[in-house]
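Undergrad: Structures incoming, each one as structure tokens.
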Structure I
Amino acid sequence: MTNIDWKIKTFSELTTPELYEIIKARVNVFVVEQDCPYPDLDDNDQKAIHLWAENNGEVLAYCRIFDKGIKYPETSIGRVVTTENGRGTGLGKQLIKYALEIIENRLGTSEVRISAQDYLLRFYSDFGFQDTGKKYLEDNIPHTEMFRK
């Protein structure tokens, strides 16, 4: 896939069209595809660093990154999404690689805690995340808390 632009912005740096496309990507995957009505707009976007890949303004892969003490005592990555058009392109792996680099370079730590959907445990373990054994249903989808030192 050509013409991929990677963007990293705080909430106040986001343009209105960028915010719209980010929310559209999250809703299309989490609410529509995964058939999971949940409050996506949780008042945490304002505290996050937003990282995404886009092609002609369309968000293909996205996540939000939190500093220590917001979601967990450690930094965290959440709302990780690859849209239908972004799947199978390697953008998901690139997204996590970049997110971890941002955490190390901007936030000065390698400790990251995430809430992973269970079908992605192997995907995250490839990046050094370990299963903490803490499993739970979040919006009726099995999740596992994972930690990376």
Structure II
Amino acid sequence: MKKILVSACLLGQPVRYDGQGKGLTDPRLARWQAQGRLVSVCPELAGGLPVPRAPAERQEARVVTVQGEDVTAAFACGAQAALQLCQAQGIRLALLKEGSPSCGSQQIYDGTFAGQRVAGEGVTAALLRAHGIQVYAETQLAELALALGES
């Protein structure tokens, strides 16, 4: 059975910077969870960051908080932990939270903390893709279902 790495916040876990979850209500996700396919991870927690924490955005290769603190190392550590989890469990598919500086797979915030999104990837999404793992945003559940062989 193909497993799926999933951003913990999409499962409703209160792990985001603001202490909230972003629970995704979709019958496909519920089915995959019931089938035991989902492996939950929050790369930012895995990298040692607390909840709640200061908002952070990518600024090219760096990740900085709204106060200007460089948290790149924590994001890189969390991305590595997510990759190791995938490698240990043979996971080749990931469903990650769009817009996140860790998990964004199509768009991230532009690094100015002005709420503007730009094309780009979060640290974890980029690392997973570099290692051949297919990364999907929460808006791409139909595509993920196809990757699982579902119609």
Structure III
Amino acid sequence: MIKKSDLVIIQDTREQTPLVFKNATVEVVGLSTGDYSLKNFTDKVTIERKSLSDLLGSLGVGRERFMNEVQRMRAFDYAAIVIETSLSDIYKGKWRSEMTVASVVGSLQALSAKYGVHILFADNPTIAADTVEGLLYHFLRKQHEYLERIKPYLV
């Protein structure tokens, strides 16, 4: 059985304020897409982490670069964006940006519906770390369960 302590989380070298994980080991490696992944599965799972200000920049002036990343995320078996704010705070719209609440919410909904990217909210870095660790743990468990099912057929 896979345990959270078995996780080896890959953190991108460009991550400026890394998340602190309770159970997992972290290796810092350059990732072409996303901020976090799993050792031996960097081509299968990716998680992008965004603060609210980073999200607004990515949906505004940095939209072209961000959408290129979203396009790359589509190639993964599992891709998510963990946003360090609450959906309630997004609906309050208290930010210094010309982006409207409707455009931010609509963009997030489109990322999920059109591109298959999972959008999760985490109020702070501690919850973001728990969320990322949990997502990667369940992804690894799924891979392990699949391997156990096909083991009898491997030569």
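Bear in mind that the values in this text are calculations on the coordinates, not laboratory data. These figures come from a predicted structure and were not determined experimentally. Cβ atoms are built from the backbone, for glycine too; each structure is taken alone.
Undergrad: Work out the source of 12.6, 35 here, i.e. which of I, II, III gives that when Rg and Dmax of the Cα atoms in Å, for residues 57-96 alone is computed.
TA: The read-out comes from structure III.
Undergrad: If helix-only ellipticity at 222 nm (-39500 (n - 2.57) for each DSSP H run of 4 or more, over all residues; to 500) comes out at -8500 when worked out from the coordinates, which of I, II, III was used?
TA: II
Undergrad: Still on this structure, please answer the following. Which of I, II, III yields 4.2 for distance in nm of label points 7 Å out along Cα→Cβ at positions 17 and 137, as computed?
TA: I
Undergrad: One of I, II, III was used to compute P(r) over Cα pairs in 10 Å bins from 0, in percent, and the result was 12, 45, 34, 9, 0. Which label is that?
TA: II
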